[in-house]
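Undergrad: Some structures are shown below for you to check.
Just so it is clear, none of the values below were taken in a lab; they were calculated from the coordinates. This is a predicted model, so every value here is computed, not measured. Cβ atoms are built from the backbone, for glycine too; each structure is taken alone.
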Structure 1
Amino acid sequence: MIEDGILNSLLMPTPAVIERRPGRCRWAPGLAPVESCADDRVRREVDRILAGVLSRNVQGLDGANTRRSTKTLLHLAESPTRIAHPQGYELRVAPDRVELIGGSAEGCFLGLQTLRQLLGLFPDAAPCCVIRDQPAFTLRGLLHDVTRGKVPTVETLKRLIDRLSALKVNQLQLYIEHAFTFAFDPDICDAEHGLTPDEIREVDAYARERFIALVPAVATMGHLGRVLSMPKYRHLAEIEATKTWAHMNWPERARGFTLDVLNPESMRLVERIWGDVLDAFKSPVVNLCGDEPHDLGRGRNAATLDAAGRAQAYVRRIADTVRFVQSRGRRAQMWSDVLVNHLSSEPQASARAITKAGDNAPANPPSPISGRAPDRPSSPLDALPGDLAILHWGYDAGTRYDMTRRFVEAGFETVVCPGTTGWKRILNAIGLAERNVVDFARAGLAAGAAGLLNTDWGDHGHFNALGCSMHGIALGASCAWSGTRESGGAAFDHRFARWVLGTEDAEVVALLRRTAAVADHCETWTLLRSPTEVLAETVNLPGATTWRRLADDAAEFVRTLDDVRAARDGSIGAGLPGPDDAADLRLAARFSRVLAQRVLGARYGDAAGMRDLEDPVEVVRGYAERWRAHNKSGGLDDVIEALSVVGLCD
C-alpha cells in the first residue's frame with residue numbers, strides 16, 4: 001500500500017508542486033474524457049493510456065463500461081492565460097473528476113504522462129491532489145549513437161521513444177557518421193549496417209506523434225572514417241587513409257578522418273550527405289557536429305594553415321554548412337569542443353570574441369572570416385553564424401562547466417550535454433555519469449542554458465546495451481525536467497527501481513551500483529577483449545579484492561534481477577513502457593563476472609575465491625541473441641570476432 005504522504009517521492013520526473021487535498025478519486029471503473037485539446041495527438045495519447053494502464057476496466061473513449069454507469073470525468077483543455085509556460089500543466093484530481101490544463105497541446109500531453117504514473121501507482125483510487133508543474137529546461141533530449149556498430153531496429157527506436165515520452169523528453173538525436181543508406185552513393189552503407197530513409201520517416205512520424213523531435217546529428221567534418229577510407233573519397237581527407245574500413249581497429253575507426261576543408265570538392269560531399277539526410281528527417285533543427293577534427297591543418301594543409309588559419313578554416317566550413325542547411329529551412333547546432341579549446345588557448349579572449357555574427361553587425365556585413373567591423377575583436381570565432389546553437393559537452397573531471405555561462409553570455413543558445421558513460425564499458429559508470437549529469441544540469445540552470453541533451457555513445461563496436469544506459473537516461477531526463485529538485489542518489493534509485501525495473505525494492509539498484517562501480521575506474525569492455533598478457537601487465541588496475549568483490553556482487557545482482565522478474569507486478573512500471581531492461585543488465589552482470597575471471601587469472605594465476613564460474617560461450621550466445629532481437633545484424637560479427645580472439649566464444 002502506497003502512503004499518500006510520499007506521493008511526491010514516487011513520480012518521475014518529480015513535479016514542481018504537489019498539494020494534497022481531502023478525499024480520494026475512484027477511477028477504477030474508467031475515465032470519461034468530456035473535453036479535449038484541439039491537437040489530435042493529445043486525444044490519441046488519452047486513448048493509449050486508457051487502452052494500456054486501465055485496460056482491465058476501460059474499453060476506450062467510445063466504449064461503454066457495463067460494470068458501472070458512472071465514470072470519473074476527465075477534462076482536458078489548453079489555457080495559455082492560466083498556464084504561462086507552454087510546456088507547463090496543472091493536474092487536479094478531485095473525488096468525481098480529473099482536470100488537466102496545459103499551457104499548450106504539448107503541456108496537456110506532458111501532464112498526461114504524470115496522470116499515467118498516477119494510474120500506475122493507484123489502479124483503483126488515487127489521493128485527491130493538485131499538481132502544478134513545468135520544465136526546468138525547454139529542450140530535454142537524448143542523443144543515441146546508431147553508427148558505431150549497433151543499429152537499432154525501427155521497433156527498438158519506437159520503444160525508446162515511448163520511454164522518453166513518459167520521461168517528458170522532447171528531442172531524440174540519432175548520431176550518424178555513415179550508418180544511413182545514402183541515395184547519392186549506396187556504397188557507403190547498406191540496410192543491415194544503417195537506417196534507411198523510409199525507416200527514418202516512420203520513426204520520425206512516431207516521434208512527432210509524441211511531441212518528440214527526431215534530430216539528425218551527422219558528422220561532416222571529423223569522424224568520417226568510413227566515408228574517407230573509401231578509395232573514391234580518400235583525396236578529400238586532410239590525411240589520406242591507408243587502410244580500408246574493414247582493416248581498421250575500433251580506436252582507428254573512432255578517431256576517423258577529417259575533411260580537407262580547403263578543397264571545394266569536400267563541401268560538395270557535405271552538401272550531398274546533408275541533402276539526403278534532410279530529405280528523410282523533418283525536424284527544423286539539425287546537429288552539424290563539427291567535433292574533434294583531429295587532423296585539421298595537419299596534413300595536406302600543414303604548410304598553409306597555422307593555428308589561427310586552422311581556426312579560420314574551421315569556422316568558414318561551419319558557416320558554409322550552416323548556410324546550406326538554412327537553405328533547406330533548418331536551424332543548426334554544433335558541438336562546443338573546438339570553441340572551448342580555442343578560448344582556453346587564448347585566455348585574453350573575451351565573451352565578446354565569440355559573440356554571434358549579426359549582433360551589432362553593419363547593414364552590409366563583411367565576409368564571415370575577413371573584414372569584420374573594426375570595433376570588433378579579431379577572433380575567427382567572431383564569425384560564427386548567428387542562428388547557431390552550441391552543444392556544450394564534457395564527461396569527466398576535466399569538463400569545463402564554467403564555459404556554459406561564457407556561451408550564454410555571448411548570446412548563443414546553449415545546451416548542456418552530459419553523458420551516460422556506457423561507451424567502452426560492460427556496465428555504465430553510474431557514479432561518473434550521475435555526477436556529470438547533475439553537475440551539468442546545475443551549471444546549465446545557473447547560466448540560463450536553453451536545454452539539456454544527454455548523450456549515449458557506443459565507441460568501439462557499441463558493446464554496451466541500451467538497457468544498461470537507462471539509469472543515466474532516466475536521471476538526465478529527470479534533471480532536465482526537475483532541475484535542482486533532482487540530485488540522483490537513493491531517492492532517484494527508488495523511483496528508477498519502480499518505474500524501470502518494476503520493483504519497489506531499491507536494493508536491486510544498490511546492487512547495480514556496486515556491480516558497476518569498477519567502471520568508474522577503468523574501461524571494462526576494453527579490458528574484456530584484451531589479451532591475457534595485456535591484462536597481466538596493465539598498470540593502475542584495481543587489486544584482487546576489487547575483482548573478487550565484483551564477481552560476488554554481480555552474482556547477487558543476477559539472482560536479485562531474477563527474483564524481481566519472477567515477482568514483477570504488471571501494474572508497476574506502467575508509467576515507463578519499454579523492453580525488459582533486466583535482460584540487458586543480467587547479461588552485463590554475467591560479462592562482468594567473466595571479466596573478473598579473466599583479470600584474476602591473468603594477474604594472480606587463477607580465479608581463486610570466485611564461486612560458480614561463468615561459461616563465457618553461453619554468455620556470448622545470449623548476448624548475440626539479445627543483439628539480433630533488438631538491432632540489425634550489422635556490427636555483431638565484429639563484436640563476436642573480438643571476443644573469439646581472446647577465447648571467449650567459438
Structure 2
Amino acid sequence: MKKIILIIICSANIMMIKAQKHEFLNPPKFSDADLSKPKSLLDENAPAEILYKSVHFMIDTSTGSMHKKYFYRVKIYDKDKAENWLNLEVPLYQMNGDKETLGKFKAFTYNLENGTVVPVKVEKSSQYKSKESKYVQMTKFAFPNVKNGSVLEYQYDVVSPFLFIIPEVLVETDTPSIYTEYVLDAPLNIAYNINYTGELAPKYRVIEEQNIYGSQYKTFRFGYDNVKGFKTEKFIRNDNNFRTKISAELNSTNFSQLKLYSSSWDQISKRLYENEDFGGELKKTKLAKENMPAGVMEMKTDFEKANAIFSYVQKTFTWNKDKGVYTENGIKKLLETKIGNAAEINLFLIMLFREAGIKADPLMISTVENGLINLVSPNVSNMNFVLASVEIDKHFHIYDATSKQSSMDELPLRHWNQYGILLTKNKAVQIQMTNMKPSNTYLTVDAKINDDGSISGSYSDKDTGAFAMYVKDNYDENAEKYKKQYKENFSIDFTGIDSKVLDNGEFESTMKFSSNNLIDRIGKKMIINPMLFLSKTSNEFDQTEARKYPIDFGSPTTKIKKVTLEIPEGYTIEEMPKNKKIVTEDKEIEYSYVIEQKGNKLEVTSTTKISSADYPKDYYPAFKQIWGVASKHENQVISLIKKS
C-alpha cells in the first residue's frame with residue numbers, strides 16, 4: 001500500500017512539473033481584450049507596450065543559412081508619443097556578393113470598431129528600400145490606420161548566409177514588455193559565445209543540447225515576464241551599456257576541421273595582419289615612401305615628424321563617414337580620389353609614420369554609439385574604428401586624421417569609450433583610454449540697455465577641443481537646424497548668425513540680438529537679471545531617486561559665461577548681487593559667480609570647472625548641490641533706479 005501511495009505522489013509531482021514547464025516559441029492567440037486595454041499595468045504613462053516579443057535565431061543544417069525570426073505584438077496607447085512603433089525597418093546585409101533576403105512577412109494593424117475587431121494588412125508591396133551603406137540595405141514598412149488603442153502585430157524571417165552576424169537584442173527597451181524571449185538554436189558543429197549583460201535575470205532559462213529540426217542542436221533560451229521600460233539618466237553617453245541585452249558571437253565551426261573565430265586578442269591581431277584589407281594594405285610600404293610629405297625626413301625629432309605627417313594626411317584626405325576596421329576600396333584608391341573610410345585614412349597615416357622611422361601601430365576601438373568592448377569575449381565584430389597610435393620617448397599618443405579639427409591626443413568625443421586594443425606586430429595590448437584634454441565652452445555677451453527699455457548687443461558661443469568637433473558635426477548635419485536652436489533655447493531674436501571653425505580648430509558662432517523681455521519696470525525701477533538669457537534656469541542634476549549609473553561628460557571641461565552690460569546714463573544700482581564660490585574637497589568640481597561694476601558697465605562671470613571626463617555615481621549629490629548653488633546665484637536680479 002505504501003508503494004502505491006508513493007508512486008501516485010511521484011506521478012502527481014511529475015505532472016505538475018510538466019504543467020509548469022515554460023513553452024518558448026509559442027505566441028499566444030490574438031486576444032480581443034488587448035484592444036480594450038486602456039493603459040499599461042507596468043507603466044500607466046507608457047505610450048506603448050510590448051504584449052509579446054520573440055526573437056529566434058536558427059541555423060538550418062540543410063542549407064547552411066541562418067534564419068532570423070521576429071514576432072512582435074505591440075499595444076499603442078498614444079500614437080503621437082509612440083512614433084518608433086508606427087514604422088518597421090528591416091536591415092538586410094550584403095558582403096562580397098552574398099546577401100540576406102527577407103522571407104516570410106506578415107503584419108497587421110488591429111482596431112476595435114463598433115465592438116468588432118478590424119484587421120488591416122500591411123502589404124509587402126508597400127515596402128520601400130533605402131541603401132544605408134555599402135553593406136546595409138533597409139527595407140521599410142509603415143503600419144496603416146494606426147489609432148490610440150490599436151494593436152500592431154508583425155512577424156518576419158530574414159534568411160542570412162552570414163553565420164557571424166547575429167544582432168544584439170535589447171531585453172530592456174524604452175517600452176515596457178509583458179513578455180520577451182530570446183532563442184538561439186545552433187547545430188553542435190557551430191559554436192557561439194553568448195554574452196549576457198544587465199541587471200535583469202530571465203525568469204525562464206534553458207541551455208542544453210536537444211534533438212530538434214532532425215539533428216543535434218545546442219539551444220539557448222531566455223524568457224522574461226513584465227519588464228518595465230528602461231529609465232535612462234542624464235549625463236550618460238550611451239545608455240545601452242547599462243540595459244539588459246543578449247548578443248552572440250561565432251566562436252568556432254567544425255566541418256571535419258576545427259576553425260576558431262573568437263579566441264584571444266593576440267589571435268585576432270594575427271588574423272587582422274594576415275587579412276588583405278588590413279595587414280595587406282599596411283605592407284604596401286612603397287605607397288608611403290612615394291607620398292611622404294616633403295621635408296619630413298630632415299626633421300630632427302619624432303614629434304615634429306609625427307605632427308607634420310598627421311597635418312598632411314588630415315588636410316589632404318576627406319573621410320566619407322564610413323567606419324569599420326577594414327579598408328573598402330584600398331589605400332591606392334584613397335591616394336587617387338583623396339576620399340576614404342576611417343581604416344584607409346588612419347592605416348595610411350600609420351604607414352607614413354612607420355616609413356619615417358616612428359614606432360606606430362593600429363589602435364582598434366568601439367565608438368561610444370557602438371557600445372563598450374567586450375574584453376572577456378574577444379571578437380573583431382565588437383570593433384568599428386581604427387586610430388593611429390605612436391610611441392615616442394616611451395609614451396603613447398593617439399591620432400585620428402578623419403577629423404579636420406583633431407590633434408595629437410585630442411580626439412572626437414565618440415572615440416573616448418574606456419578601452420582600445422593596440423595591435424602591435426607581435427601581440428595585442430589592451431589600452432585604457434581616458435580623455436585628459438579639457439574641452440571648454442565660452443559664452444560671451446556684450447550688451448547695453450537702450451532708452452526704450454530694450455536690450456541689444458552681441459553674443460558669442462565658442463567651443464574648444466572635443467566639444468568643438470562635436471558641435472561642428474552637428475552643424476554639418478543640418479546648419480539651419482543648428483542656428484535655429486539659439487532662438488528656441490533662449491527665446492531671443494538673434495540675427496546675423498555666423499558659425500565657423502577658427503584657425504586653431506575651435507568652433508564659434510557669433511550673432512546680434514535684441515529683446516524687450518529681459519527687463520521688468522516697476523515705477524522708476526528697472527528689474528533685471530544681469531546674466532540676461534544665460535542664467536541657469538534649472539538644475540540638470542534633478543534626479544530624486546538614487547543615481548544608478550556613472551556620470552559621463554566625455555571630457556574635462558570649463559564653462560565660462562561672461563556678460564558685460566552697459567547701464568544707461570542717469571541710473572544707479574540699488575544693491576549688487578552676492579558673489580559666490582564653491583569647491584568640492586578634492587577640488588574636482590568648482591563653481592564661482594563674480595559680479596562687479598566698472599564705471600557705467602556691469603561685468604558678471606560664472607565659471608563651472610569639472611576636472612575629469614567622468615565620475616562614479618557617488619559624486620551625484622555633489623553635482624546636485626553645486627548646480628543648485630549655480631541656479632540660485634545666476635537668478636539674482638538687480639534694481640536700476642533712475643536718479644531724480
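Undergrad: -5500 is what came out when helix-only ellipticity at 222 nm (-39500 (n - 2.57) for each DSSP H run of 4 or more, over all residues; to 500) was calculated for one structure; which of 1, 2 is it?
TA: Derived from 2, not from the others.
Undergrad: Given a value of 0.95 for FRET efficiency 1/(1 + (r/R0)^6) of positions 216 and 296 (r between Cβ atoms, R0 = 35 Å, to 0.05), calculated from one of 1, 2, which structure does it belong to?
TA: Of the options listed, only 1 reproduces it.
Undergrad: Okay, next question. Can you tell which of 1, 2 yields 8 when relative contact order in percent (Cα under 8 Å, 6 or more apart) is derived from it?
TA: Traced to structure 2.
Undergrad: Once distance in nm of label points 7 Å out along Cα→Cβ at positions 520 and 632 is calculated for all of 1, 2, which comes out largest?
TA: Biggest value here belongs to 1.
Undergrad: Right, here's the next one. 4.0 is what came out when distance in nm of label points 7 Å out along Cα→Cβ at positions 152 and 240 was calculated for one structure; which of 1, 2 is it?
TA: 1
Undergrad: Right, something else. When Rg and Dmax of the Cα atoms in Å, for residues 464-615 alone is computed for each of 1, 2, which one produces 18.5, 55?
TA: 2
Undergrad: With volume of the Cα convex hull per residue in Å³ coming out at 256, pick the structure among 1, 2 it was computed from.
TA: Value 256 for volume of the Cα convex hull per residue in Å³ corresponds to 2 out of 1, 2.
Undergrad: Work out which structure the value 23.8 belongs to, where mean count of other Cβ atoms within 10 Å over residues 160-167 was derived from one of 1, 2.
TA: This figure was derived from 1.
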